[in-house]
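Please find the structures below.
Each value in this text was obtained by applying a stated rule to the coordinates, not by laboratory testing. Quick caveat, the model's predicted, so the values are computed rather than measured. Cβ atoms are built from the backbone, for glycine too; each structure is taken alone.
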Structure I
Amino acid sequence: MFFDSILFDLDDTLHDRNRSLIKFIDIFILKYCLVMENSIDFNIKNIFLEIDRRGYRPREEMLKELQNRISWVNKPNIQELLEFWNSEFPICAEPMPDLYRTLDYFREKNVKMGIVTNGGSLFQHTKIEKLDLGKYMKSIIISEEISMRKPDKRIFLYALAQLESEGNSTIFVGDSPSLDIKGAIDAGLVSVWLKNGEAWDNYDYRPNYIISNISELINLR
C-alpha cells in the first residue's frame, strides 16, 4: 500500500444513510399512525425519500414540508418532529456493505484511521457509537466541536495532525464531490470518491480514485 492512514467521511461512506432512513421511517409511522388521516406506509416512505435529499437539506425545512405533505388528524409541531428525528434517527444507524470486513483488514495492517464529518456532536457521536466505529479510529473529528466544516481544508489538516500523518500518505474517502473530494484535494490528501451509484459531474477537479464499494480500498495501488 502507498498509504499508511485513512480518513473517512461518515454519512454515506461508513454509515448507510439510506438504509437508516428507511428504518427510521418505519419507526415514524409506528409513532404517528394514529394521528395521520392516511398512514399508508408506501405513501409516507415516498414522501420522506423525496424530500430528504440525502441529508443535505436543513432538517427543520425538510420536516416542515413533511408536516405539510401529510394529512393529520392531530398535527405535531415542528419542534416535536425535530426532537423525534434527533433522538431516533441516530440510533437507526446501519453500516455500509462490507464495512467491518474492510475496517478489520486495515486495523490488522496497522493503518491509522479517523473520521471527519460535518454535523452536530451528539447526533454524530450517537451514530458512531451505534456502528461501533470508535474501536477502529485514532481520531474522530466532528465539525461542531472544532468550529470548522468541510470543505474548509483546515479541518482536513487538523485531522492529519491528530493522526500524525502526512497528506501524501493519507487517503480521504467520501461521497460528496464538493465537501469531501474538493476539501481533500485542497488539503493535499489522496482523494477517493465513493460514488454510491452517482456519476461524476463536470467539476474542474477530479478524485484520485473512484470506488463503488468501500471494500475496494483494500486493492488500491
Structure II
Amino acid sequence: MYIPEHFRESRTGALHAFIRDHSFGTLVSVLDGAPFATHLPFLVDADRGPHGTLLGHMARANPHWHAFDRASSAEAAASAGGSPESLVTFLGPHAYISPSWYQTPISVPTWNYATVHAYGRPRIVHDPAAVVSLLTRTVDLYESGFERPWKLEGLPADYVDKMTGNIVAFEIEITRLEGKLKLSQNRSAADREAVRASLRRQADPTGIAVADHMERLEATR
C-alpha cells in the first residue's frame, strides 16, 4: 500500500488494536490466476509470530479456501520462489473532506480514512478440536457485550460436528503488517481543527468517528 511517511502507523500494538476494533476484514487471495475476495470476521493472536497471527473461517462451499491448499503445496515445493501471499484489509472510519472547511485559502477535496493491511500465507486448520476452539473464541468475543451471551457449548455435539464440517478454519501468520492513518496530519493545526469541527457539525456517525480518531491522534502528536 502507498503510505506517505506522515500517514504511516508502524507500532505493532497499535495495529493489532486497530484490527480488534475493526475486525470484519476483506481477505484477498489468488485463485485460478485471478484475485478472489471474501469478507470475514477475524481474530488476532498478538503473540504468535513476529507480527501476530490472524484466525478465521469460511463456508466450505466458498471456493476461496482452495487457494490455501494450492498455496501450501507451492510453499512445500518451494518452486518459482513460493506462492503469492494473501492480503487481509481492515478499514476503519472514513469521510469526505471538503476544501471549504480549511483555513488555507487554496486547497482541493480529499478523503480521510484509517486502514491496516496484513499479509501472509493461509494454512488450513484440520484438527477438529482446534476448529471448535476457534469458533468458541469467535462467538465469545462477539457475544461478550450482550446481556445474555449465546454459547456454542450449549449445542448438541452432533450438531456442532455437522456445522464444523460445513466450514473451513484457517490461520495466517502475518509476514507484513502496514498501517495508514490519513487524518489530515499534513495540514496545519488550524486546518485540522476546522476539519474536526466540520465533521462533527455534519452529525453523521461515520464522520464523527473520523473526528474522534483525529482527536486521539492529535493527543499523541
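Things worth noting here:
- Of the structures I, II, the one that 68 was derived from, the read-out being percent of Cα pairs over 16 Å apart, for residues 99-138 alone: II
- Here the criterion is distance in nm of label points 7 Å out along Cα→Cβ at positions 27 and 163, and among I, II the highest value is seen for I.
- If log10 I(q)/I(0) by the Debye sum over Cα atoms at q = 0.12, 0.17, 0.18 Å⁻¹ is computed and equals -0.66, -1.17, -1.27, the structure in I, II: I
- Taking distance in nm of label points 7 Å out along Cα→Cβ at positions 107 and 147 as the criterion, the highest value among I, II goes to II.
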